[in-house]
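Pasting the structures in now, so scroll down.
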Structure 1
Amino acid sequence: MLRKSRVVVLDEATSSVDLETDALMQRLIRTAFASCTVIAVVHRLHTILDFDKVVVIENGRIVECGKPNELLNNNASDISPHVIA
């Protein structure tokens, strides 16, 4: 954040805040880093709904990859039951 970067990595940036603060931080991230590639590790899966691409990693292996809406609409996807819209 000290210099302009094209890639920003966030590792559970909102994990220890309440839902209201999480929503505020998500809006800030989307605004402040709109021109950047954002790689985010998340635990609140609803935050991925407007991402361009999602990679689901389980035990160190990629198990799913795609657009969030495609994964959510895929009955075979493991991600669908975990997201609360």
Structure 2
Amino acid sequence: MATISLNSNLYEQAQLYAKADDMSVEEWVAKLIIRYVPEKKKYKMKSLKELSPELQALIGFAKSETVADDDDINGDKARMEFLTNRYSL
């Protein structure tokens, strides 16, 4: 369990609201945090094969001829390869 500090005026206000909701201050603050702080969502990028045919067509249209990997949808690998070849990095 962690502890937070509030100035006395804020704590008294929190106590009043918590009492009105028939809760402890801890429960009331936890309820506020759950309500107003969004949960972080983790997104995983799909491979090209997992995308719909329409998206595959759009990506294929924009995809450079040098992009060989389905994992390199945004072209980062191809860009680095180009820069390495161009500037001997």
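Each reported figure results from applying straightforward, stated rules to the coordinates on display, with no laboratory input. What you see is a predicted model; the values in this text were computed from it and never measured. Cβ atoms are built from the backbone, for glycine too; each structure is taken alone.
With respect to FRET efficiency 1/(1 + (r/R0)^6) of positions 21 and 77 (r between Cβ atoms, R0 = 35 Å, to 0.05), the largest value across structures 1, 2 is given by 1.
With relative contact order in percent (Cα under 8 Å, 6 or more apart) derived from the coordinates and found to be 24, which of 1, 2 does the value describe? Answer by label: 1. If semi-axes √(5λ) of the Cα gyration tensor in Å computes to 55, 19, 9, which of 1, 2 did it come from? Answer for the origin of the read-out: 2.
Consider the structures 1, 2: one of them gives -7000 for helix-only ellipticity at 222 nm (-39500 (n - 2.57) for each DSSP H run of 4 or more, over all residues; to 500) as calculated from the coordinates. Say which. Label of the source structure: 1.
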